[in-house]
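Visitor: Please find the structures below.
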Structure P
Amino acid sequence: MSIVYGGICPHPPIMVPEVGGAEADKVISSRRAVLELGRRVKESGAEALVLISPHGPVFRDGIAVTAVPAVEGDLGRFGASRVRFKVQNHLPLVEEIKGRAAELGVTVLPLDAKTARRYGLDLELDHGTMVPLYFLREAGLDLPLVPVAMGLLPYPRLYAFGAALARAAQNVGLKVAVLASGDMSHRLTPGAPAGFDPRGKEFDREMARLVGAADIQGIMNLDAALVDGAGECGLRPVIITFGAFDGLAVRAEVLSYEGPFGVGYMVAALAPAGPDPRRRLLEKLTGEEKKAAKERINKESFLVRVARRSLENYFAGRSRLYDDTEIPPEFARRAGAFVSLHKYGQLRGCIGTVTPRYEHVVEEVARNAVSAAVRDPRFYPVTEDELPDLEISVDVLAEPEPVDGLDKLDPKKYGVIVQSGRRQGLLLPDLEGVDTVERQVDIARQKAGIGPHEPVQLYRFEVKRYH
C-alpha cells in the first residue's frame, strides 16, 4: 500500500456555484476537470487523502500537518457559510509522516490544538483545501483527510517531504491519494488581481508542458525570475506531490487549463505506472545538498568554525565549547561579537554583545553561538539535526561612537544603536532589506520598544563580518 493516485487542483472560491453564481460558469472547464479527477481518485481505491495547500499555516523552515481528530471549515469568508465540511483526519498517518520526514531531514510541525494556540493559528480548513474538497465530494469522494500546508523550504526538501508521504503510507499499510492545491500565475492580464507580468503566461505554458510530461526535474529547474514574475501559489505543492511518486513512472495528464480572471487554473491527474529506477531522484537530490553543505562548511573562516564547533560540542554535552590552545593573536583581544544563524536563507537566531563579556573574541563567539541557537526568544531552539543546514556569520564589533544626526549614519557601513533611558535597540549593518537610514533606525526603535517620536541617543559602529 502506498500512493495510488495524485493530482493538481486550482482553488478559486468563485468556482463554487454558491460563491460565484453565474460567474462560476466561466470556469466550467476547471469544474468538470476536478470532478473527473475526483472520480479517478475514487476508482483508484484510495483510503485516505493528503491535500497540500499554499494557504494554510506556512512556515519557512518546516511543514505544518494538521493533527487533530477531525478538521472542518466553510466558505463564509466568501459569502457561502453554508458550504461547510467536517472531515475525519487520519492521525496514525500523520504520526508516521512526521517520523519519515524526520528521517529525510524535513521538519514537520504537527498542528494540534495546543500547538495552534501557541502560534496563534486557526485550525479551520482554508479555501485552498475547501474548494477542491467541494468538488471531490461532488464526485462521491469521502475519505479521511490529512491537511498539509506547504513550507517555504528549498525544492529538494519539498520533494523529500513528498517521498516521506509515500513511505508513511507504505508503513501504515494505507492506499493514499496526494493532491496539490494551487493556482498558476496570478498575473496573466492587466486586470489580474496581482497586476500584469508577461512572464505569467510563459510560466503557465511551461508548467502545463512539464506537468504533462511528468518532468519534475524541469519543474524544479524553472528559472527563479520566471517563477517570481508569475506570482503563482501552486509550484511548491506540485513539487511535494511529485515527490510522493519518487522512483515511479507517472502517467500525467493535464485535464484542463484556463485563465478567465487573469489567474491560471490547471487541473492534472497523476497515476503511478510501476517502478522506474530513472526517476529515483531523492538520493541524487539529497547527495547534492550534502555536497553543497560540505563545501560551504569547508570554506568557513576561523571564527565561524569556532561558532560551529561550539554548537557541535554543546549538543554533544561537552563542557568545553572550543579549543583554547590555538587562538590567533588577532582574536586574543576583547571585543563585542554577534553570531547570526540562517537556515534556507531565513534568520534562525541571532545573539550578541555590544561590549565584551569574556576574556577574548573566541570565547565571546563561542558563548554567543550557543545563545543564538537556543536562547533567542524569537525562535524555537535549534536542534542538532539542523546544524548541517545552518549558515553562520560572525560580526566583531568596533567601539560604538555617539552621533548627533541621521546624516552621520549609513546602513551599509555602520550598525546603529538607539537608546532611550534603559531601553536600547541594535541593528547590524549591511542587512538585506535595510536600505535606508530611516528604515534602520525604525527597526532598532521597534526592537527596543521605543516610539517613533521619542527622543533617542544614536550610536554607530563598524563591524568586521566573517563567513
Structure Q
Amino acid sequence: MRHWSSFFHASAFLAISACTPLTPDYKRPTDATINRPEVQGAFASNIGDTVTTSPPIDQWWLLYRNTELTNLVEKALSVNTDVRVAIANLARANAGLDVARDAQMPQLGLQAAPAYGRNSAEEKLTKGPLSNQRTYSISASVSYQVDLFGQVSRSIESAAARSDAARAAVAATRMTVAAQTAQSFISACTSGRELSVAQRAIDIQSQATRLAERQHSDGRVSSLDVTRSTTQEEQLRAILPGLEARRQEALYRLAVLTGLPPTDFPRNLAHCVQEPSLAAPIPTGDGRTLLARRPDVARAEAELHAATADLGVATADLYPRISLGVSGGSVGLMNNFLSDDTYKFSIGPLISWQFPNRGRAKAQVEGAQASIDAAYARFDGTVLAALQEVEIALNAYRRDIERLAPLMAANQSAAKASNDTRRLYSEGREGFLSVLDADRSLLAIEQNVAAQQTVIASDQIQLFLALGGGWRAP
C-alpha cells in the first residue's frame, strides 16, 4: 500500500507541475519588418488637401453621406455569401479549439456488453460441448494525460492562433465586400453619368449631320462633309454599348454582393447619373495605425504564432507521453451479476514513447521549423504589401486629381467659347455650324472630365480598401 501511496503522490505532483513546454512562448520577432521605425511613420504619398493624417474611420462609406449606399454596404456585410463562408470557417476553427482544450481534461469511458453464448470446449481443453451461458461485462475508466512536455498546451495554443487567423479572415472578407459594394454602386452611377454626356454629344453631332445634309442639298457643302459628320456620329454611338454594359455589370454585381440574384438589382440605380462624392478629405493615419488595422497583417501574424506552437507539439513528440488512469468493472455470468467475485480494477500510469521512430519525429521538428520560417517570411511580406498598396493608392489618387485640374480648366474655357459662339450666333455674326462645333468641343472635354472623375471615384475606393477599413461590424 505504501508503494501505491508513493505512486499517487508522484502522479499528483506530475499533474500539478505539468505543462513545461520544451520550446519558448511566442513573441513577435524583434527584427520583424513591422517593428522597423521607417514603417511606422507617415506615408510618403500623403500629400495634398484631399487626404489628412487623422486616424481612418471604420465605416468609411459614411463619408459619402448617401443613405442608399450606406444601406447597401451594411446589407452586404450581413448577408454576403463570402462573409457567411468566412464566418462558418471561423466556427470550424473555434470547434477545433474546443477539441484541443478537451485534451487537458480527464477522459471518461463507459462500456457495457451483455452476451449469450458458449465457449469452445477444445479451447478450454475439455471434452464435450460446454453449456450455453449468459454473460456480461461492465467497465468504467478515467484517464488523464500529464502534459509534462507541453504537447497538450502547445496544441491548444496552435488551435487558438488558428482561430485568431480565421477571425482575421472574416475581417478581411468584410473589408473586401464593403469596398466591392461601394465600388459597384459608384460604378453604376459613373457609367450613367458618362452615358448622359455621351448621349448629349451624339445629339449635338446628329444636329450637325442634319445641317450638313441640308447644306449639301442646297449645294453649299460637298458630300464629304456629310460623310465626315456621319462618321463622327457613328463613332460616338459606338461608345454607348460599352458604357451600358459597364453599368449593367455593376448593377448585377451589386445584387449578388447583397445576397440577391443578379437581376434583382436596385431599379433606381439604373437611372443614376451622379455618383456620391466625399464630404471630407480621406483620413489615412500613418503606418503604425495601418498595420494595426489591416486584418491580413493580423492573420499573417496569427499563422506565425500557430506555426511556432506547432514546433512545440513536434518537439514534445520526441519524448514519452504519460497518462494516469484508473479503470474498474464487473465481468462474469449473469447469474452472478455484480457479485464480489466479478469485480476487477486497475490503477497505473501508461507511458508511450515512439523511440524507434525518433528519426521521423526529428524530421517533423525540422518541418515545423521550416513552416515557422515560411510563416515569418509571409508575415514580413504581408506588412510590406500593405504599405505598398497604400502608397500606390495614395499616389494614384493624387496624380489623377492633378490630371483633373487642367481638364476642368479646359472645360471652363470650352464652356465660355460655347457661350460666346451662341451669343454671336444670336447676333447674326456666326453661323449655326460654329455653334455646333463649339458645343462638340465642349462635350468632348466633358467626356474626358467624366471619365477622369470615374477614375478618381475608383481611386477613392481602392484607397479605403488599402487602408483596411470596413471590417468592423456597424
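Visitor: In terms of Kirkwood radius over Cα pairs in Å, for residues 177-456 alone, which of structures P, Q is highest?
Guide: Numbers: P: 22.7; Q: 26.7.
Top value of Kirkwood radius over Cα pairs in Å, for residues 177-456 alone, among P, Q, belongs to structure Q.
Visitor: Suppose helix-only ellipticity at 222 nm (-39500 (n - 2.57) for each DSSP H run of 4 or more, over all residues; to 500) works out to -21500; of P, Q, which structure was it derived from? Spell out each step's value before the answer.
Guide: Details: P: -10500; Q: -21500.
Only one of P, Q returns -21500 for helix-only ellipticity at 222 nm (-39500 (n - 2.57) for each DSSP H run of 4 or more, over all residues; to 500), namely Q.
Visitor: Thinking of P, Q, which structure, once distance in nm of label points 7 Å out along Cα→Cβ at positions 25 and 377 is computed, gives back 3.0?
Guide: Q
Visitor: A follow-up question, please. Distance in nm of label points 7 Å out along Cα→Cβ at positions 161 and 321 computed as 3.2: which structure among P, Q?
Guide: Working: P: 3.2; Q: 2.1.
The correct label is P.
Visitor: Can you say which of P, Q returns 0.15 when FRET efficiency 1/(1 + (r/R0)^6) of positions 105 and 385 (r between Cβ atoms, R0 = 30 Å, to 0.05) is computed? Kindly include the intermediate steps, with their values, before the conclusion.
Guide: Values: P: 1.00; Q: 0.15.
It must be structure Q, since only it matches.
Visitor: Please state which of the structures P, Q yields 15 when relative contact order in percent (Cα under 8 Å, 6 or more apart) is computed from it.
Guide: Numbers: P: 15; Q: 26.
Of the options listed, only P reproduces it.
Visitor: For structures P, Q, which has the highest computed value of Kirkwood radius over Cα pairs in Å?
Guide: Details: P: 24.5; Q: 29.5.
Going through P, Q one by one, Kirkwood radius over Cα pairs in Å peaks for structure Q.
Readers should treat all values here as calculations from the given coordinates under stated rules, not as data from a laboratory. All figures in this text were calculated on a predicted structure; none of them were measured in a lab. Cβ atoms are built from the backbone, for glycine too; each structure is taken alone.
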